[in-house]
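In what follows, structures are represented as structure tokens.
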Structure 1
């Protein structure tokens with residue numbers, strides 16, 4: 001006999017359970033074997049050493065703003081206070097530290113990256129399944145995992161930038177009040193903190209500005225050409241107050257005044273950026289705060305202008321367009337030892353036996369996730385391009401005939417207002433984080449694509465969620481197949497993300513393209 005409503009068992013809280021599982025898996029992947037390789041890996045030779053300079057009061061120059069080094073220094077200072085008997089240490093930073101001491105805060109920060117992406121996805125759509133898929137796809141990306149396990153700075157840059165966008169969405173989903181202003185202040189602080197890691201953190205702020213400008217442009221176009229715009233993006237129109245009092249996200253974004261944008265995304269990020277230089281300038285004082293501040297900005301700019309490009313500068317330099325297909329990942333660590341030998345360090349001797357073990361850490365994404373994501377984000381760009389073409393075509397017809405014949409209006413695309421807002425948000429932020437690299441002439445690396453890749457990953461997560469909701473069985477099967485392929489690929493390449501021992505054959509099996517080695 002079926003259970004009545006009174007006796008029916010409560011459904012499982014799958015959404016909070018999914019979030020909890022996501023956090024546990026992310027923490028486990030980043031902290032398991034965190035002290036592996038008792039040495040400095042890749043750019044730890046700079047950032048971990050620079051961080052120790054703050055602890056030892058040693059003046060130095062760095063080609064990037066100092067915030068990430070402050071955070072690594074805090075990690076080293078706190079980690080050194082934890083009793084760790086029988087822990088292997090090294091003096092490569094200038095002080096005596098175990099590797100986990102200069103890595104643990106990066107690992108903790110990176111563990112929350114999938115949750116921040118989940119939060120952004122939820123604020124964009126209020127769809128719990130889409131948010132979980134986006135969060136889990138982020139957790140199954142190898143590049144973010146690798147960057148989280150070492151004392152590097154890209155994880156901080158991306159998470160601060162994403163927090164800025166998350167706080168922006170929280171502000172848009174809040175009624176105009178003190179709480180909305182608070183979210184906007186936090187948004188500006190986060191954007192400033194992202195730029196305080198590296199200057200390319202400004203790309204996230206560029207995305208926010210671009211969204212606001214697009215909202216103004218849509219309002220301007222629809223106010224002057226309502227007939228042309230109606231068939232393409234009617235729900236985006238901020239021209240009138242809705243009868244139910246509820247505004248669309250673009251309407252709420254349009255209602256932000258220029259002085260609010262200047263205050264929250266201009267003054268607040270600038271103050272954040274300036275204030276974070278205070279400890280560094282005190283350590284490296286020469287003339288005075290403002291003189292030293294501006295001199296350092298010029299020196300950093302000149303430093304990057306001097307950096308060349310090509311394999312002679314660095315063997316893993318890669319052009320911006322190659323990132324879309326993950327053509328040239330970066331080998332962060334590679335050592336070959338004999339079977340049964342201890343874990344390798346910089347002083348590891350060549351193997352003395354015929355049996356060899358390869359320890360490799362490759363800063364590469366989940367290949368199938370990246371390839372699917374590239375297809376997805378270009379699908380989003382194509383759809384938005386068609387919407388723009390449709391609006392412009394209608395405007396041309398309306399401009400010449402003063403009216404639009406019903407048979408001329410193209411049928412509306414099968415996307416809800418929420419989906420159109422989602423596509424616009426993803427496309428603008430993707431382009432804002434990718435296109436500025438087109439004009440950069442210095443050597444760039446795959447990890448410079450991390451900011452843009454987030455929005456491509458959210459695009460494929462949206463398509464998968466959409467297919468899972470389809471009435472067509474083949475679309476549902478395609479969505480489930482993509483999830484399975486991404487998960488299996490992550491497990492297959494996991495040894496080169498974590499630096500696990502591989503046979504030479506196992507290593508070659510995972511290097512699918514000659515350009516990956």
Structure 2
């Protein structure tokens with residue numbers, strides 16, 4: 001997502017650690033194969049879906065033959081299962097030790113709008129877990145190879161990073177209205193069914209198709225919300241759930257975006273203090289106040305005249321939006337801002353400095369998937385999950401002005417108008433209210449840019465049967481499999497079912513010293 005760099009990083013997702021070519025090869029070779037289904041039994045309208053027998057195929061000749069893919073059917077509208085159907089692409093790697101096998105572990109890498117078909121071969125999970133579980137990936141409905149949605153959006157229309165400016169607000173309102181109108185023109189009634197609740201229902205169809213009474217689950221970022229919704233809708237079918245880098249279900253969805261702005265300010269303060277102690281290296285100021293002034297002077301300078309830096313032209317808005325994520329990792333942020341400062345002064349960045357944020361892996365879907373699929377699916381879910389989006393553009397204007405004053409780094413981006421203001425609500429379900437005692441393990445970095453610590457704490461409050469492990473000092477997004485102190489606890493839970501007796505913390509590696 002470096003089309004709209006910050007779009008993707010904002011909530012979305014930790015991509016799996018396999019190269020993007022792997023994702024491309026998996027989906028490019030996936031053949032939609034479905035064995036004939038049995039007719040629904042009387043009184044069992046979902047029977048035709050629950051009794052499917054997938055025809056598994058090798059996902060790609062260049063990958064292990066044990067990595068298998070298939071396509072099953074799910075109803076577009078679960079209230080009318082006899083109506084239109086969607087394709088759902090699924091994949092699996094069987095447990096490596098049959099005698100130790102416990103069941104299936106569904107995996108979702110985040111999003112919304114991110115494909116997950118390649119997750120079973122991501123290499124994140126230790127052998128002690130892969131011995132016990134069939135690893136199951138899937139592209140959520142509307143995404144990738146699962147009846148993908150597309151709105152015909154141009155690259156400019158896919159840009160979600162829109163700061164509030166009085167002189168461009170009318171243009172932003174037209175953009176939001178255009179995105180909504182294009183999506184409905186292309187997808188029609190299908191849009192209201194591309195939701196988290198229906199994806200959770202799809203997960204339960206996968207469970208039944210695989211012949212399991214319960215499923216275990218590993219969800220990251222948006223995947224934590226999806227997992228929480230599943231535990232709310234299907235508590236008796238939820239086994240061992242790991243919810244990694246968690247979203248607060250009480251803030252879906254506008255509140256999630258506003259939480260990015262709220263979480264950025266303490267991260268900025270922490271970065272300013274760290275950088276001030278290293279003024280001899282970065283020359284950005286010898287006090288936190290001086291570092292802040294240097295930063296906002298750069299923003300003002302770039303607003304007057306964009307700064308040519310590393311092959312791009314940065315406005316003040318670009319610097320703010322990039323920094324919102326970058327400040328959570330103090331070392332890279334200091335390097336990047338120092339480089340921008342040198343460029344503004346007409347000096348080239350020092351050779352050998354890695355001043356750019358690492359590029360995000362880009363899936364290559366091939367011709368069968370619309371080029372704007374990720375963005376179209378994102379808005380379908382974000383706008384369709386809840387009826388709580390304001391409808392009056394002036395409310396967005398007021399909120400953006402207020403939040404820019406309170407959270408100057410990113411507040412106006414977060415609260416500015418979105419296509420959801422013009423999304424049709426007819427027939428859509430209300431957002432799921434999560435509140436249950438299902439056992440789960442919540443993993444969280446203290447300094448997470450996309451799901452700040454307060455967000456994970458919100459999920460923990462409503463999932464009273466869960467336990468939370470916080471990696472203090474840790475930064476990044478996506479804890480499990482990152483070789484931190486959390487790995488041991490998560491692996492023990494998946495392999496033995498043992499949760500910590502209470503919420504715990506462990507100390508992570510940090511660049512601050």
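What follows draws every value from the coordinates through simple rules; no lab data is involved. If you're wondering where the values come from, they're calculated on a predicted model, not measured in any experiment. Cβ atoms are built from the backbone, for glycine too; each structure is taken alone.
To test your reading of the models, identify which of 1, 2 gives 1.5 for distance in nm of label points 7 Å out along Cα→Cβ at positions 211 and 451 when calculated.
1
Tell me which structure, out of 1, 2, gives -0.33, -0.44, -1.03, -1.20 once log10 I(q)/I(0) by the Debye sum over Cα atoms at q = 0.06, 0.07, 0.11, 0.12 Å⁻¹ is calculated.
1
Comparing 1, 2, where is FRET efficiency 1/(1 + (r/R0)^6) of positions 307 and 499 (r between Cβ atoms, R0 = 25 Å, to 0.05) highest?
When FRET efficiency 1/(1 + (r/R0)^6) of positions 307 and 499 (r between Cβ atoms, R0 = 25 Å, to 0.05) is calculated for 1, 2, structure 1 comes out on top.
Of the structures labelled 1, 2, one was used to calculate helix-only ellipticity at 222 nm (-39500 (n - 2.57) for each DSSP H run of 4 or more, over all residues; to 500), giving -18500. Name it.
1
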